[in-house]
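Pasting the structures here.
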Structure I
Amino acid sequence: MRFIETKLEGCFVIEPTVFKDDRGYFMESFNENTFEKGIGKKIHFVQDNQSYSSKGVLRGLHYQCGEHAQAKLVRVLEGEVLDVAVDLRPNSKTFGYYESIILTAENQKQFFVPRGFAHGFLVLSDTATFFYKCDNFYNKESEGGLIYNDPTLNIDWQTPLDHLIISDKDKILPTLQNAKKIW
């Protein structure tokens, strides 16, 4: 496994070693020892989540606040998504900046998003099955979010915004300036 730190400190793109032959392929998608060595800290995942969405569905940008903050390890089991993380750590050099990566079933890449970040994704293929591990349990009272089209963030979703399918809840999320503080 190869761990590539992004411009956002603590966010990593993870490229697994994939062994292919005429039968198909094999890869280790998660190994706690390898993972912790690769990111340089201990993480204990407690919950796995999976979603299925069609082309144009944008989920996010979501986060959990305070003691309920979550780190996530995300990947795509089927299809293709544009995955986005936004740095919300108030003392970070990259506060308000984002990182995006294309995750596909074919490239098998994973994206580690530590606590202190908002996260979202847009489905680029006809359908996608998205899978992620969390290091903390979901808590409704601690949820926060950012509006996908915040002009301060200026996220390039690689799709015309009028083609996006967004939940009513996500359409009314606040801008970065008005968002619930993460800590």
Structure II
Amino acid sequence: MPNLIYLTNVSLDGYIEDASGRFDWSQPDPELHQFFNDLTRPIGTFLYGRRLYDSMAVWETDPDLAAGHPVTEEFAEVWKDADKVVYSTTLEAPRTTRTRVERAFDPAAVRELKAAATRDLTIGGAGLAAQALTAGLIDEVQLVVHPVIVGGGKPALPDGVRADLTLLDERRFPAGHVYLRYAVAHPA
């Protein structure tokens, strides 16, 4: 069965955005961006909260964003080729192709989606990932740790959730980033 993967950028102090809601500190250089392309290429479905979807939709709605650099052009194609599910109570209709809107996160529906999938799925948005982690749905946590301390903001991982992890992979990048890939142990 395909895995549900929580893949996110995170500051060294554990935040996906700072106290002002900014995440400009997580902009990848070309080497790190290519690594993200390689990580996301096998993904069949992205599960997003509304805010992350709004941030990511530009890969399809703003052709100038990806134009001119092979790495960003490749990422735009990888993103457009995957299915997207957006969890939102306010989004009327998706702005991108291969996208559907769900009004509420339903763990049983995600289990069914995962069971029917032929490729891995990712989940993004800290709040949505927290719900999936709490429900025992996440199989892997993949973090790209950026060499910055932002001093507060939105945490990458929820309080009050215990999960035992096994390190599967790690990689260091010249600019100081570290990729960590963990399997999440699921109780028998």
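A short reminder: the numbers here are calculations on the coordinates, not readings from a lab. Note that the structure is predicted; figures quoted are calculated from it, not measured. Cβ atoms are built from the backbone, for glycine too; each structure is taken alone.
If Rg and Dmax of the Cα atoms in Å, for residues 66-121 alone is computed to be 12.1, 37, which of I, II is the source?
Here the read-out was taken from I.
Match the computed value 0.4 of distance in nm of label points 7 Å out along Cα→Cβ at positions 50 and 90 to one of the structures I, II, and report its label.
Answer by label: II.
Using the calculated result 29 for relative contact order in percent (Cα under 8 Å, 6 or more apart), pick out the matching structure from I, II.
I
Ranked by mean count of other Cβ atoms within 10 Å over residues 98-105, which of I, II sits at the highest value?
Structure I gives the largest value of mean count of other Cβ atoms within 10 Å over residues 98-105 among I, II.
Here helix-only ellipticity at 222 nm (-39500 (n - 2.57) for each DSSP H run of 4 or more, over all residues; to 500) has been calculated and equals -1500, so which of I, II was it run on?
I
If mean count of other Cβ atoms within 10 Å over residues 74-81 is calculated from each of I, II, which structure is the one that comes out at 17.1?
Source structure for this number: II.
As an exercise: Kirkwood radius over Cα pairs in Å, for residues 42-81 alone, calculated from one structure in I, II, equals 12.6. Which structure is it?
Among I, II, the structure yielding 12.6 for Kirkwood radius over Cα pairs in Å, for residues 42-81 alone is I.
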